[in-house]
Structure I
Amino acid sequence: MVIFTSICANYTHKARLLAESVKKNIPDAKFILCLTEREIDSRIWSDLFDDILLSKDIWETDFDSFIFKHAIVEASTAVKGRCMQYLIDKYKDEDKFIYLDPDCFVYSDFVELREKLETRPIVLCPHLLEPGNIDMELSSTAHGVFNLGFLGIKRSEEGIRFVNWWAERLNLYCYDDIQNGIFTDQKWVDLAPCFFDVEVFKHHGYDFSIWSLLNCDMKDDKGVTVSGDKLRFIHFSGQGAMAEKCINNWLPDGPHPFKKLYEEYSKLHAESDNDEISKTKWSYSCYYNGEKISDKARIAYRDNIGHFVGVNPFKMSDSEVLDYVAKVRGSISNGIVDVDILAEAFADFFSVFGSGRKVALYGAGTYGKVFLKICKKYNLPIESIFVSEQTIDEQMDGVSVVCIDDVAVDNWIVIPTLKYSNHKDVEIRLKEKDIPMKEFECSKYNVLYNAFKEL
């Protein structure tokens, strides 16, 4: 079993407690820390962590361009899908993969979850298991039905299919933007039961949290139980003022098992932060010149990212980012370029490289050369170039050129790089090999080609 959490350095003290509780109660589990920082602070290294992964080191495309879009609240969630992909690929002898938020604390082995993951590919915990808390019901409609402080995946075709879908969505849209229907990585998973074979895990002892407090039947009699289910882990979300408000509003006066557990956790939480690592400044919060990045600049960049391709935003400043966007927008009004289509085209194009598949281009002509140069320029990995008939050239700019008839069935996805009118013929050839093709809208396809044909 592999368990991982995702943090920026200021949550290290929480991750330490989680790791310690995992090691005590699930000793056969590997515990991995995914860290979204430029470097690993020396205070973070610990025997509690079997490995520490820097998000930038496991990323397949330009990480600076990706992370600049996100505030710190979004950052740790935006990398979770890619980290899950990486761990599934790395730990090939493991078949159970679990994500836990850093503010979780494990009290006993995951007996029921182990059993579920023997047969079920995807396990999710809803925020609520009983009706009646109207405040939390409304919160669930806004923030997500399922709490993504927990996720269980079995190594399986269906589990991997879900992870690849989820990672792709987070690569494109992982924002705290409730008014537009997005809440980080969590709201996306409302769709998961519609698309995938999901187990909705209704065990009261998993992912118990402040949203579970109203009318909860928690007892401490030779071990803590919730509605008769043995307590496995508590998610101490909102630890501090928010948690204490929920305790006061939703628990009866006097002693209560949760109050005792909360007090014990709070004491450990304070001790774990003796080195004050919680005050660590996020290394992606500033430009290289030390200036703090404003939310206004992040959002302006995010909304116009197609025109920043090849430009490292961290080398700029707030005024330069905003002036750059204003200049681009001015160009649009003069009819020079359609920035919205270019941004959409790049979002589509980049999404192919977050699919978990090997990417090939189809076509070694003029279009193929332009699209290969785009990929080379932005370090997008192209495994091969497919053609309908083998040419004399066996390579193009260092990438092998292979006749489609000679391509072995593998985990491919193909971008057609020839005239749009020929795409249907390519699709037919690929279907014979059961290879999926990523086709863009004609306008997006042409705007990419036209924008970079002078490369």
Structure II
Amino acid sequence: MSKKPSRLTRWLNPALSAALYLLLFVIFYLVLAPFNVGLQNTSRTAITTLFTFAISTLLFTHVYGSFRVDLGRKRTLFANMVCTVFFTDLITLLELQIMNTNPQNPDANARFVLFDRNLPLTLLAFLLQVLAIFLLIQLGFALYRRENPPRRSLIIAATQEGAEHTASKLHAMGQDFSVTEAIRYDCPDWRETVLENEAVFLTDLPRERATVMETFCYEQGIPVYLQAEPYDVMTAAGEHTVLVDTLYLQCGHREPSLWQAGIKRLFDVAFSSFLLLVLLPLLGVITLALALSGNGSPFFTQERKTKDGRIFRIIKFRTMYKDTNPQYSMRKGDDRITPLGRFLRKYRFDELPQLINIIHGDMSIVGPRTEMLSNVEEYVKIAPEFRYREQMRARITGLAQLEGCYDTSPKDKAILDLMYIENFSIGLDLKLILRTFTVFFRHDAEGFSEHADYAPPLREASRNHTKNQTNGGKENG
């Protein structure tokens, strides 16, 4: 049986969240109040600022996630909270500047002013808030780890490769799980082995076998994690339909409605045009730096696939030496990447010229990731469901990019993109666009990394059978 969380564990996230959000507002208020008369007493400006900060915090918490030390990693939580407070401060500053505009009040601005002394003050408050976030995360993780040591975890898989895949993900999660053993799904003593653990992970099992094991774990109160399949994504997105007195799930391709497709296309063109205009100085600097590097054209084009399998030429900033072959996959420290290209890849600046592809209609802001044609052919052989991604236009950002890594497997990429397609909405697009800012905290854009072996050898027989084989088939007395 899995152990119940302690009282401290149950109250840790709510208590830390309340403390953090209160501290963030207090920092913002204390830094700006001495220089804003409207914040120095119980005035309309002070109350409106408080409500603006609170509502913005709730809004961006919905986008980036709440403060939870029991999920994810420190870096991910830190990135999410920093983005939350950044946009909250920005909106609150805008509201404060509007409230400070009053031609009849000598203590206020005669006209709306965005860039005055409140801007550097807000920046100072933001830096102090980032420090507070960092300290609260360190405290929260220390308290959580003290009360919750790593859970003994069992991997049940069909192959050693599948076990390694799952074990590498658990390793990346930090100290939440400790892999004690990995066994094949047809191991005779799997029930006894399950009862010795606190969490079970099922990887690439036959569906009937996975159902039996899932049911047993459920009955024993042991958390069980099933690696999702494309079928699971389609089923989860299905609509519930009751025929007389029987529940059915209606599954199938979920095409965006006419107005959704129209709004998405209108937003793509308007937002891309706006970004091109705003980022024109940055684009000019990058283009000039690449041109002066003596590495050929600053731009690189390549054939990619988009909606319905249509082929187009994607435009990117050149990040590799001009005489290298970009057709095979990259590795960490790949010597084909230029020093400037390494920087551009790290912060995804190399993808900015794709805004032109979006305006042209080849791509969208949000959607499935574009892949080289050679990769698409190879990935479809490995994971046939990879072709389902062609239901929507390729994109700059998307769920697979935000939740996955550069070396995410073709199958996992397909599942993440399918999740987006099956759950598409304009609101989801806006949420993913805002979450894209967390990319500045990540370091996985350079290439494929070499994975270590995190899983023990896959045990195929019962322990007693293994012992008998080791001792020449003789029973120990």
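Computing volume of the Cα convex hull per residue in Å³ for each of I, II, which one ends up highest? Could you put the intermediate results ahead of the total?
On the way: I: 164; II: 218.
The maximum falls on structure II.
Who wins on percent of Cα pairs over 14 Å apart, for residues 228-275 alone among I, II, i.e. which is largest?
Working: I: 58; II: 67.
The structure with the largest value is II.
Given a value of 26.1, 84 for Rg and Dmax of the Cα atoms in Å, for residues 52-291 alone, point me to the structure among I, II it was derived from. Kindly include the intermediate steps, with their values, before the conclusion.
On the way: I: 18.6, 58; II: 26.1, 84.
This value belongs to structure II.
Assign the value -11500, calculated as helix-only ellipticity at 222 nm (-39500 (n - 2.57) for each DSSP H run of 4 or more, over all residues; to 500), to the correct structure from I, II. Could you put the intermediate results ahead of the total?
Values: I: -11500; II: -16000.
Among I, II, the structure yielding -11500 for helix-only ellipticity at 222 nm (-39500 (n - 2.57) for each DSSP H run of 4 or more, over all residues; to 500) is I.
Any read-out appearing in this document is the output of simple, stated calculations on the displayed coordinates, not a laboratory observation. All values derive from a computational prediction rather than experimental measurement.
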